[in-house]
Structure P
Amino acid sequence: MIQMAQNMAREVQEKKNALDVEGNAGGGMVQVHMNGHKAITSLHIAPEVVDPDDVEMLQDLIIAAVNDAQAKVDGELENQMGGMGIPGLPGGLPF
């Protein structure tokens, strides 16, 4: 059973490493790519949303894009790992 759990944990890590999702805000004006560990791997900001007189709007767009990407990571991992429960352990492995 321990080896089974170790194999499942390894599989989870491999899926997290391979995952790449894109979060968007402002109709794609801010794009964030994130891996399965929720680390940001790239950020694109369209030049037209960079307004020195409205920094708060840009901050809000970045936060919204990051939150969107995080939600997509959670959803994708849940989708991929949904059936990976360990018999005898409620809920299986945590992400």
Structure Q
Amino acid sequence: MLIFNTTYLVSDKVYGPWMKWIQEQHIPFMLESQLFSLPQVAKVLTNEEQEGTSFSVQFHIQDMETLKSWNIKYGEIFKADFTKQFATEALFFTTVLELV
């Protein structure tokens, strides 16, 4: 079992719309594929000065092959939607974690 983690840096200017997008569009979009489960949204706590707030959005997924298949089919749709919604006001990077 893997955790697909996306870390976002969200400017204060778009915090409200971003949070609404995560809850009403992004999480349902990910769950619709029936490949992801157990969504979590967490604020990243840091002592470092940054412009905006960082959040971690996590989903469980069965294995790397399933994630690769999802990425081929839906990855560009996700990126295009995200860019359309937030341009440079929110940035993201992804990591994959293995449960041990």
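Values in this text are rule-based calculations from the coordinates and carry no lab data. Since the model is a prediction, treat every value here as computed from it, not as a measurement. Cβ atoms are built from the backbone, for glycine too; each structure is taken alone.
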**Q.** Structure from which 11.6 was derived, Kirkwood radius over Cα pairs in Å, for residues 42-81 alone, options P, Q
**A.** P
**Q.** distance in nm of label points 7 Å out along Cα→Cβ at positions 58 and 74 - highest-scoring structure of P, Q
**A.** P
Q) To which of P, Q does the computed value 28 (relative contact order in percent (Cα under 8 Å, 6 or more apart)) belong? A) P
Q.
Say we calculate FRET efficiency 1/(1 + (r/R0)^6) of positions 10 and 50 (r between Cβ atoms, R0 = 30 Å, to 0.05) for every structure; which of P, Q gives the highest result?
A. Q
Q | Among P, Q, structure where helix-only ellipticity at 222 nm (-39500 (n - 2.57) for each DSSP H run of 4 or more, over all residues; to 500) as derived comes to -11000 | A | Q
Q) Thinking only about mean count of other Cβ atoms within 10 Å over residues 2-9, which of P, Q has the largest value? A) Q
(Q) One of P, Q was used to compute volume of the Cα convex hull per residue in Å³, and the result was 87. Which label is that? (A) P
